[in-house]
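Next up, some structures in structure tokens.
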Structure P
């Protein structure tokens, strides 16, 4: 049982994958790129973090850096339009955050997405979560290497003066789970609707099939 909690990704806190997929498709059309990512393709792309990285890899690096930047900016604007205010946190997250704070523990939101996207998520969850309750929130500007590098987790442990033994992390993809594990933190996999996992994952003790178990991982 541990006393500090790190939420690893946007997808841990809130389910947005379908809205993100729609946003990418609209942004691609806005920029004259004739792609339409269906659900199966997008699920496969989500195995690795980073929207700009997905665009480059899907195009076999044929898209220019300038076009990738523009598509990603447009995608964020469309996403903000679609998401609005009123999304609910995933099951167990709100309760775990409150329990951790009540116990005197530290809570972090350890993502390497853009500050703009974090702002969108903060606004969308404003009816449920006060982001000032997080002791630290990271972004792509925090570290030089985004996930799947473990650098951001090592940074958070250092900044909050925590030991890995006193801390658990929750991630929604296996590659990001590995990022936390490489920093010595016990990390649980809480996959979202579009996250891929297999039979071996389900039978792993670090797999969360029901979010209601998350608060139970913390000290009473």
Structure Q
């Protein structure tokens, strides 16, 4: 892909604009999620006591769970985006369009989350959950593509050389979220309530399930640095 045609001295400034724009999109998406949570009014829902309010909250428990999961997912992808571009020293026009496609998948999340919130209480409806899971998978696969693009050594977009093990670790981390949601959607046909709690496994998988791969990536990165120092001396 072609490099941007402005002066090379402006690259750092343009990259900062690129990242700030992405941060703004993530912030707006999280705000839109919160807007979907509406406080029940007494007149509309005929809530006249604590028991009535508790009944309303219990009936919408899956909706609140969906909000928490969506908040966590958007927050997770923001931190991943932050880590990816923490490696970056430059960009190409291809990366700009790829990042926009990734952000497009993120801005769809408030809609699919709102759809799930509206219809998610009816566990016999599979389409709202299916659309939500498809959106999560779209975001996960775009994140995966973004990482593979940035980390490709042929494009020379990284501040320093990283090992193949580090690239694979990023790939596996990108695929954890969509794969767990695909599993949850499959389970929803047999155990719909249980399936909504399966995504709660994601933090454990990302934190503890990748420990061995992270240690291996750290060792391989050290080998790469050592090799570079030998060649440069």
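As an exercise: distance in nm of label points 7 Å out along Cα→Cβ at positions 37 and 189, calculated from one structure in P, Q, equals 3.3. Which structure is it? Derived from Q, not from the others.
Where is mean count of other Cβ atoms within 10 Å over residues 93-100 largest, in which of P, Q?
Largest one: structure P.
For which of the structures P, Q does the calculation of helix-only ellipticity at 222 nm (-39500 (n - 2.57) for each DSSP H run of 4 or more, over all residues; to 500) return -12500?
Numbers: P: -12500; Q: -25000.
Working through the options, I get structure P.
The value 0.50 for FRET efficiency 1/(1 + (r/R0)^6) of positions 21 and 149 (r between Cβ atoms, R0 = 25 Å, to 0.05) was derived from one model only; which of P, Q is it? This value belongs to structure P.
From P, Q, which structure was mean count of other Cβ atoms within 10 Å over residues 13-20 = 19.9 calculated on? Don't jump to the answer; show the numbers that get you there.
Details: P: 19.9; Q: 13.5.
It was calculated from structure P.
Assuming 58 is percent of Cα pairs over 20 Å apart as calculated from a single structure, say which of P, Q it is. Label of the originating structure: P.
Starting from the value 31: which structure in P, Q was relative contact order in percent (Cα under 8 Å, 6 or more apart) calculated from? Derived from the structure labelled P.
With distance in nm of label points 7 Å out along Cα→Cβ at positions 53 and 125 derived from the coordinates and found to be 2.1, which of P, Q does the value describe? Walk me through the numbers on the way to the answer.
On the way: P: 2.1; Q: 2.7.
Attributed to the structure labelled P.
Since every read-out is calculated from the coordinates, none of them should be taken as a lab result. Everything numeric here is computed off the predicted structure, so don't read it as measured data. Cβ atoms are built from the backbone, for glycine too; each structure is taken alone.
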